[in-house]
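**Student:** Please go over the structures that come below.
Read the figures in this text as sums done on the coordinates, not as results from a lab. All values reported here derive from a predicted model rather than from experimental measurement. Cβ atoms are built from the backbone, for glycine too; each structure is taken alone.
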Structure I
Amino acid sequence: MLIIFGFKRTMKILFIRSGSCPRCRVAGPHQVLEQTGKLTVFFIPVSTTRRRYYSECLNCGERTQLSRRQKDALAAV
């Protein structure tokens, strides 16, 4: 019996907010992204193995990792 399993990563834009970038020092839009890692069996996602959040500057492309609490605080503003 052959079982095919693997891992898949996806990025999803949660929302866009304004803020200042620590790298380019420009006050502009930032995307808040969610990266999920999923375990797949026969190419069907079975469970989420990892969930990370990022804030990405749309001016220079700098991406900084956020905690879940930071993401929730940014969404509430």
Structure II
Amino acid sequence: MSSHVIAVDIVAILFALVGYHMAFRQRLVRRLIGGAARPQPGRDEGEDPVHYALLIFGMMILAFGIILFGFTTFYAVLTE
């Protein structure tokens, strides 16, 4: 495989890791971006709109990273 394919695969893996953390490790992501780790005391996590935004956006980035990795790698392998 060429160095371009490896570079794109590394970026795709990073996208997948970031997406996973945004979707499933939201407390860590909220601490990293400087927000509160937990919702406000009077609100349930299900009522927090940031929870849903991180979940949806995280899943989109995760899927994009997996698809980018798969398509790039398969194309490089099948056209050699």
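**Student:** Upon calculation of distance in nm of label points 7 Å out along Cα→Cβ at positions 24 and 56 from the atomic coordinates, which of the structures I, II produces 2.2? Mind dumping the intermediate values first?
**Tutor:** Details: I: 1.3; II: 2.2.
For distance in nm of label points 7 Å out along Cα→Cβ at positions 24 and 56, the value 2.2 is produced by structure II.
**Student:** Ranked on relative contact order in percent (Cα under 8 Å, 6 or more apart), which label among I, II comes first with the largest value?
**Tutor:** Values: I: 27; II: 50.
Greatest value across I, II: structure II.
**Student:** For which of the structures I, II does the calculation of helix-only ellipticity at 222 nm (-39500 (n - 2.57) for each DSSP H run of 4 or more, over all residues; to 500) return -25500?
**Tutor:** Details: I: -3500; II: -25500.
It traces back to II.
**Student:** I, II: which one has Rg and Dmax of the Cα atoms in Å, as calculated, at 16.5, 58?
**Tutor:** On the way: I: 15.9, 57; II: 16.5, 58.
For Rg and Dmax of the Cα atoms in Å, the value 16.5, 58 is produced by structure II.
**Student:** The value 15.8 for mean count of other Cβ atoms within 10 Å over residues 8-15 was derived from one model only; which of I, II is it? The partial results should precede the final answer.
**Tutor:** Details: I: 11.1; II: 15.8.
It must be structure II, since only it matches.
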